Structure P
Amino acid sequence: MLAGCDLAPHYRRPALAAPSSFPQGPAYAPAAGTTDVAAIGWRDFFVDDRLRRTIALGLANNRDARVAAANVLQARAQYRAQRADLFPTIAANATASARHTGSNGSSLTSGNTTTTGTGTDTGTGTTGTGTTSTNTETGGGTIKDYAVDIGVSSFELDLFGRVRNLTKAAQDAYFATKAAQDAIRISLISEIATAWLTMASDQDQLAISRDTYKSFQQSVDITSAQFHKGIASELDVQQAETNLQDARYAIAQLTTQVAQDQNALNLLVGTTVTTDLLPAQLGTADYTLPQLPAGIDSTVLLKRPDVIEAEDQLKAQNANIGAARAAFFPTISLTAAAGTASSSLTSLFSGGTFSWNATGASALTLFDFGRNRANLRYAEASRDAAVATYEKSVQTAFREVSDALAQRGTIGEQIAAHEAGANAAGKAAMLSEARYRGGIDSFLTTLVAQRTLFTAQQALATTRLQRETNLVTLYQTLGGGIG
């Protein structure tokens, strides 16, 4: 009955520190099902083969992922080492010793206890005195001792659950480290996908800038020709040249950006991403599943690895309270040994040589000047901090999902608006150029229309990237990506 004593507080999961459902309103899409996003593996969520292969490469080579895996192994080893204290440590010992006494009975001895005596050697008839560790005899000779024993030393009888609670705390710490590894994997998958899609979008931006540069070059050529013919002014030529140089700058800037995107991707993956895995453009293709369920209960947040990690850490601190409380009670330990000893190796295991001993000890601290009480208060405060950390993790997760859902609810409308705006800007640029050539409008109108088209095309490419990365973020924040 005493062995079942557990002084740790009964663990209860704190109430969900967030609303029971995610926000609804104009910014949010209607409910679309209750699929468990955590059950959708990342290989199923990402549909582009190059992107999947890049993610797989990153999971195998990223150094943060390797550190997380090593942390899990460390925590598991610490748990197993702590768990070993639940069982006695059994040790076997074998000793053999020999000592020689001189003819006058003197001998070299080791140890702190000696016995002095006088005796007669029946073989020689001489007498003498000697000092040995166990016995003495006169006339000189060699004394041999052999012993074999197996025993348990200072095994703590865990009557008040101190060792069990320390083991439980180590186990929960191990589980928390495993959850942290899952969180790092999910974050890494999301970061690699976002970096890959960003590079694809920048490739689109670079292509737009190059096309715009060609268009602006034609405008410069036309206005220069008209200026030499006396039709256009030098102002028109310089204004056209200004647009051309802006596009030239954009090309140089985006060329650098694409190179930096590749460097960032290489760092995340942990090795050089080969050309066949790099994106050439973003375009309008689908790189992920087109939809994820929006109408889901907020309890899905409890499946997020970072939330699981926070709860496991809370459980560990709860168990530490039980260990701290057990320190107020006696510590009972057991030492036992059994073995055989003989002065002759051949008779070591003969009858009459077996012996055993067992010792029980109990220790209780009477005065520690508040040490145990302070340790208990520390454990309780650590538990309270872990509760707050857990609740903050839930609240942060709720906010991240809500933000992703808010962007998802309107991203389709944003894409449609930018597409319509880009189409309108393209037509306006064509019309303004025709009116300029017809002498109806000034060249300034054409320049403004060209710049507007350039800006609209860039905005459309940026919004398309936001649509793709929003789905990646929503997938991550809902706890998907482990499998």
Structure Q
Amino acid sequence: MPNRTLALAIGGATLRAVLVESTLRAQRVLGFYAVPRTPGGDLAADLRALAAAHDLHWDAVVSALPAELVTHRILTLPFHDRKRLDRTVPFELESHLPFDLDDAVVDYQLLGTDGEAAVVLAALAPKAAVRDHLAALAAAGVDPRAVDLASLAGLNVARACRTDRDRATAFLTLDGDRTTVALLRGNRLVGLRALSGGVGTNGSLSAVVRDIRWSLLALTGDVPLDPLAVWVCGDAAQTPGVAAALEGALGSAPLGIETLPVAGVPVTLRHDQAAFATALGLALRDGDNAFGIDFRRGEFAYHREREALWRGLARVGILALVAVALMVTSFVLEGRRLEARRQALRAEIRTLFTAALPQVRTIVNEKAQLGTEIAALEKQRRIYGGLAPSAPRAIDLLLALTDGVPADVALDLEELALDGETLRIRGSTRAYEGVESVKRGLAARPEFRDVQAKDVRASVDGQRVDFRLGLTLAAGDER
């Protein structure tokens, strides 16, 4: 979804704004807007008038403090570790303060490295100035997500439109009440100065041009000014006589950025790029390698994005809880459905069990009790021969036993048991020969096979011979 950002340039006699639309792929400038500042400097009223006059709508706002409220220095430090820079940069600026460091907001931008050393632009603003700036915007219902340095913001336009990156470049912002001089070599800012005079001040053009020349000489060192490419912007850049005065002082004809294409700026707005350079630079501050600092730190930190993130996370959490609740409800309902089905099955099993075994009064475990009854019935079936015509009946086995025992053998039976296909007999005779006679007689019967005599021994009183016989029943086709 596109995001609209309103960039505000507050300084001077005109309130200027640039509205830019950003997507994941590109930025597009929607328009340049301006209204005169009201006497007395009621920023809230001016901002409301700007929004009403042009029917502006935005998602976020960026603004900037004027250079006269900010102290800045370009520092070279013998390390580039971020944590050490965070601790060291404020103390490097402390010597330039007429007040305590605790009363200031400090931010910095890493401009580049030189071996292990780091080159940073450090900027410091009084907390009172930041507080007043935010309060003035808050009166109009605006909470800027970033508060930059106005003299630094315009360099983003220079970065976007410079054609010769290997050549030293001077970038001049000429406004009616202030002037900014910046020097760049390649992609690096090497000097930045804010001058208190502006081109719009009566009779000050020559003084401003002189200060620009001396500032550039100080920033370039021994390098002559002739090779410099001089770019000019600002709401007073096209004031008559400015270009000639700069060319005479610097030896190079100044170039206006309104002639060059800046990514995202429509052709129809290009002629206004110079006047809106500060606001346009603020709008472009989120690009790759852009210049920019942010005084919204510490007690002034911007929380709306964090709050939006937390609100988003809260919504996600609520949705997650709803999903979990629905899942638990589904599990409970499914569990109840399965339990009802299980109870119905148990009731049906109980009904069938009762119908099959009406004599059983105490029901504990239908499956186990039914298994026990089936086993008992199966045992009885085996004992009595079942109902199949080919299976020997118990009476047939008794008859075969009677016929197989010799008539002259006195036999006393103590146990007769049928276990599956095996018939076990335990008894006694008067002599050992009687046991052998019984074994031979039964082995001769077709109902039995594999007749074995076991534990043949004299009784305790010595009057009889005890024995055990094991007989395997013959199958129907063996008889």
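Tabulated data
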{"quantity": "log10 I(q)/I(0) by the Debye sum over Cα atoms at q = 0.13, 0.14, 0.15, 0.17 Å⁻¹, for residues 365-436 alone from the coordinates reads -0.54, -0.59, -0.65, -0.76; which among P, Q", "calculated": "Q"}
{"quantity": "Origin of the derived value 11 (relative contact order in percent (Cα under 8 Å, 6 or more apart); candidates P, Q)", "calculated": "Q"}
{"quantity": "If helix-only ellipticity at 222 nm (-39500 (n - 2.57) for each DSSP H run of 4 or more, over all residues; to 500) is computed and equals -12000, the structure in P, Q", "calculated": "Q"}
{"quantity": "For semi-axes √(5λ) of the Cα gyration tensor in Å computed as 83, 30, 17, the structure of P, Q it came from", "calculated": "P"}
{"quantity": "When mean count of other Cβ atoms within 10 Å over residues 261-268 is computed for each of P, Q, the largest belongs to", "calculated": "P"}
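All of the numbers you see were taken from the coordinates with simple rules; none came from a lab. What you are looking at is a predicted structure, and each value in this text was computed from that prediction instead of being measured. Cβ atoms are built from the backbone, for glycine too; each structure is taken alone.
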